[in-house]
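Pasting the structures in now, so scroll down.
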Structure P
Amino acid sequence: MPPLVSPGIGLIFWMLLSFSIVLFILAKFAWKPILKILKDREDSIEKALKAAEEARIEMQRLQANNEQIIAEARKQADSIIKEARELKEKILSDAKNQANIEANKILQNTKLTLENEKIKALNEIRNQIAEFSVLIAEKVIKKELEDKEQQNKYIQNLLNDIKFN
């Protein structure tokens, strides 16, 4: 066999020795730093995954918190709207009550005014009737009439002549 195809024992020995030296040098100087770099990379990937998981959990918590805040804001808005409606109803009710009270006061004042005017008008009519009666009596007395029928006619004529104010 040609020497290139079948290696000799010396060649195998020196190859094993050089491979062992290279392996020893790599193990001594390069293997630990390479393993350390791989371990650091694995740790950083693991930390990144943990951070991503924590961020996902935090996002879920924040989303739940946001939904709770939105629900609470809706409750507060509904409460404010309800209070505003109640206040509107109370104001309207108070305004109606106040208007009714004022209307009743005006109605009572009007009734009193009308009653006073009625009493005043009746007193005035009584005074005018009394004056007319005195005038009629005065005219009847002035004229001496013998006949009662003539006196009645005369009184009727006087009453017809008098204008009522």
Structure Q
Amino acid sequence: MTETEMKLRVTPIGNGTVIDHIPPGQALNVLKILGIDRTTEATISVLMNVSSRRSGKKDIVKVEDRELKEEEVNKISLIAPGATINIIRDRRVVEKYTVDMPDLIVGVVRCPNPSCISNTSEPIKSQILVKSKNPVVLRCVYCEQAIAEKIADYLI
């Protein structure tokens, strides 16, 4: 399939955000991070397992009339470290950047250890260190429990 044929499958958006280069199979987790479900009224385009010269296959999410908050971008970076964010205004890309995973993630990821102090009624937020960005490996600051798989399951 040519690039022109691919472009005809999904119409461009006038204003909003395109999240590109999402690892295949992660688009639905991106929708979850953004709080998008069947009650969302905005136009959403989800492309999964699209051919990509850079990575072989990828997912793409387009969200009309919405620009992402920093917290949302930080969450996306955990499941799609190489994703690019394109801000669209008046049908033009006005800003484009690659998500950057922070070194310390506060209040975004729940520690998988049920006995961790961050999972009790103590008034503290979870704090997760990024030990590796490729592959993504996280570690709880409080109990040192590692998180390396199914990170989307631990997003708060």
Structure R
Amino acid sequence: MMNPEPHAMHRWLQQLLGDWTCESLADMGPDQPPAQSRGTEQVRALGSLWVLCEGAGSMPGGGGEARMLMTLGYDPDQQAFVGTWVGSMMTHLWVYRGALDADQKVLTLETEGPSFKNDGATMRYRDVITLVSANERTLTSFGQQPDGSWKQFMQAKYTRTP
């Protein structure tokens, strides 16, 4: 649809706009301590329908700087949040589809991509954005296990910079 009116869900995304600092912990595998990383993120609007979340930070466990770009919007025809995620450390384009909880504080985005085991298989993943307050949010990532359960492997805490 050309030139649609912004929906309430588009306005919800506007809460993410601004500059943020980030601290994260990632699960590096069995018998490995969690890896910490730090970074920054700038979230800007692309018109009134999309937000672009552009981040930079240290790779968990070292290995230099990583850059990431997440796009998020809302498709009223699908009644779903949609978006993508790309990172400088991998070749896969992650495609999101998700929904907001009833309290409008938690956005759950689902995607599918390569298994982190590098075994050629694909897995289902969830990235969960939680609005803690106007100046704090988290991004928690989960992978679906063979038994259908979801295992957390990363959490990042974002704090708005003044």
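Values quoted throughout were computed directly from the atomic coordinates according to the rules given, and no laboratory measurement underlies them. This one's a predicted model, so the numbers in the text were calculated from it and none came from an experiment. Cβ atoms are built from the backbone, for glycine too; each structure is taken alone.
Quick rundown of the values:
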{"item": "Distance in nm of label points 7 Å out along Cα→Cβ at positions 43 and 91 - structure with the largest value, from P, Q, R", "result": "P"}
{"item": "Structure responsible for 3.7, with distance in nm of label points 7 Å out along Cα→Cβ at positions 83 and 107 calculated and labels P, Q, R on offer", "result": "P"}
{"item": "Structure from which 2.5 was derived, distance in nm of label points 7 Å out along Cα→Cβ at positions 115 and 139, options P, Q, R", "result": "R"}
{"item": "Given -4000 for helix-only ellipticity at 222 nm (-39500 (n - 2.57) for each DSSP H run of 4 or more, over all residues; to 500), calculated: source structure among P, Q, R", "result": "Q"}
{"item": "semi-axes √(5λ) of the Cα gyration tensor in Å from the coordinates reads 31, 17, 13; which among P, Q, R", "result": "Q"}
